[in-house]
Structure P
Amino acid sequence: MTVLLIGAGRMGSALLQGWLGRGVKSIVVVEPKPSAELRRLARAKKIALSATPSEVKRKPSVCVVAIKPQVLKGEAETLAGFAQSGALMISIAAGTSVAALTKAWGKKARIIRAMPNTPGAIGHGITGLYAAKGVTAADKKRAVSLLSALGQTEWVARESLIDSVTAVSGSGPAYLFLMAEALTEAGMAEGLPRAQAEKFARATVAGAGALLAADKSPPRALREAVTSPGGTTAAALAVLMADDGLAQLMKRAVAVARKRAQELG
């Protein structure tokens, strides 16, 4: 199997590292502005590195498109030859519909849309997957094999749900990073020096995430376990769980993120 990676930005690089770690041997990367690290890796691992799709000499089995949706709009047609030669096409571009990709790549293109997230860079991500009409069971197995290099994978039944995945898990890490920022600022407001407030905030968010991953209890049960009646946590949660609190704020945030994903398409 020859894997063609279009784009070696943050997510593309994470995929590349994951594939190398899993022993994928035949990899071609198209990146017009390769970093020094990518050049070094290409030499060390015998990765074929090209500046444009037209320079690719090998016939790929899979083409993973890891470029921004704004860039893909202008570049999609340059990849049509790979789709028409039989490559499975996997796009991780937010908001770029199967209809738009089919228009660029042809009606016979086998297309999977994927939405990973940035924790995949350390193997702790999750990728939502949607298989368009014509994708085979073998194609789906191959997609899982490649995307699981970033962490967990989960198939959704309708294409519209990929926009929901984008809003929840694709953008979700930024929500948690903002939580760490806000907790840092709150700690400083209560007298902690910035360095200490940030240390406590980062460790708390990271540790809670690790506990959530390790303990299969529902998040609600974990929250209740740390909340003593009449205690400090209960007092804080009374604010966060008010009618205009965190739950409603998060619903509004995810809704506008999903809407923006649709607009990008």
Structure Q
Amino acid sequence: MFEILQYSFIQNALIAGILISIAAGIIGTLVVVNKITFLTGGIAHSAYGGIGIAIFLGIPVLFGATVFAVLTAIIIAIITLKNRSRIDAIIGMMWASGMAIGIIFVDLTPGYNVDLMSYLFGSIIAVSSEDIIYMTLLDIFIISIVVYFYKEILSVSYDSEFASLRGINVKFFYTLILILSALCVVAAIKAVGLILVIALLTIPTYLAETFATKLSSMMIISSILATMFTISGLVVSYFYDISSGASIIMVAVVALGVVKLIKYKK
């Protein structure tokens, strides 16, 4: 098994998997606790628009996806804060519009014939050194923001009305959480793709809730579980020659099923 570590693309994939898992554990916890899974899903699919524009302009794909995803997160935050009764329709519109924009710009790019399925379903073994640097910077930013604003984020996540009474700007931190979710989505594109990223954000956290008693411990446990799922999925993908993104998610799903079955029997 350890012979696979001699390949540089496997080494890059493992490093990227750990970096992505850390971000997914932290942000996934915020997504689940704040009940914004559907919103994050809309941001994830909208990011495809940034991918298409980046390909058309000839700029780094992750950079284009980041800018587009963050702008989408801000727009969604503004709209949903003003009209929460139409969240489902708004997200559906942003979801479809983002993907349509991405497809159109890719079609308009002369001579572009790269398989875009890797952006939808992930291809962690294709991670480059530049991607790892980008993921590292995103991780540092996400961790720094969460640590610095931890008390405020904790208050807003569990009781936004009480947080507002204490003078905390709930709208700002709601928007901030969505922006961080957008950054995490971009970081996870190469691992599991835009279609499966929500599973990586939610399954480890769902399991972590079984063992954690506070938000910080839930983030840590989620990150550890996400790392285990990512590495295990990568190994399965290598030996059975199947999609890395799908392998990672299926490992997570199986683990969730086993834990829930054991808990049910007890």
Structure R
Amino acid sequence: MSASIELRALAKTFGSGLEAVHAFGPADLTIHEGEFVSLLGPSGCGKSTLMLIIAGLLEPSEGCVRVDGAEVNGPQTDIGIMFQDNTLVPWRTVWDNVALQLELRGLDVRQFTERIRALLASVSLTGFEHRHPWELSGGMQQRAAFCQAMVHEPDTLLLDEPLGKLDAMTRESIRTDLQALWLSKRPTVVFVTHSIEEAVQLSSRICVITPRPGRIDRVIDVDLPYPRTLEVKKSSEFVTLVGDIQEIFHGYGVI
């Protein structure tokens, strides 16, 4: 299996001297093509900082990142990216927001009509194509944002706590949608979260990150079958893994 993302001695420090804040690293990590890898850790541990460095939106202080073998030296235009606050444009409809991703890349939107329709259907947004973001619930807005990030079929998808502001029931529903989208195309996913259960439900591997300065303390394989339905979540293997990770964070003093 080929490497999709490689971190080598990667570290980030903000400021200098006595005012310096060591935010993350150093860290080494290889994420293989088609993996769903979660960065799991408490608030302020550098998870989002690491994702921004992978995206080329923030420069590392030390070390380097390679995506598909090429060193990251600036913003990556061929990836999909989502933040906790969606980037939907309020004056455009759901359909036009999804199409915006294509327009910005100079692609012919007409050639993606079926792709957009299928994506919206896959997350239960059929019938809402001509609604504006302010006419949708928070969960529906996030579903539209997923479609926006996926429409150009990126090989790499970076998700920075996209479910963090949603209520528990909506969050569970969108996890199912996200899992289905990933299983259908198998892009390489880096998913930032502070929810242990969420990481276990979605991930093929989990990177456990310590409190600041964040370091990748261990990488845990999640050997559970997909799709991870309610039955899988109720299994002893799932419950045990969640408990084991809780013990790790208890040891850090954050639980």
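Taken together, the values in this text are just the output of simple stated rules run on the coordinates, not laboratory data. What you see is a predicted model, and the numbers here were worked out from it, not measured in a lab. Cβ atoms are built from the backbone, for glycine too; each structure is taken alone.
Things worth noting here:
- Structure responsible for -15000, with helix-only ellipticity at 222 nm (-39500 (n - 2.57) for each DSSP H run of 4 or more, over all residues; to 500) calculated and labels P, Q, R on offer: P
- Per mean projected area of the Cα convex hull in nm², the highest-valued of structures P, Q, R: P
- Identity of the structure behind 26 (criterion: relative contact order in percent (Cα under 8 Å, 6 or more apart), calculated), options P, Q, R: R
- At a computed 4.8 (distance in nm of label points 7 Å out along Cα→Cβ at positions 107 and 179), which of P, Q, R: P
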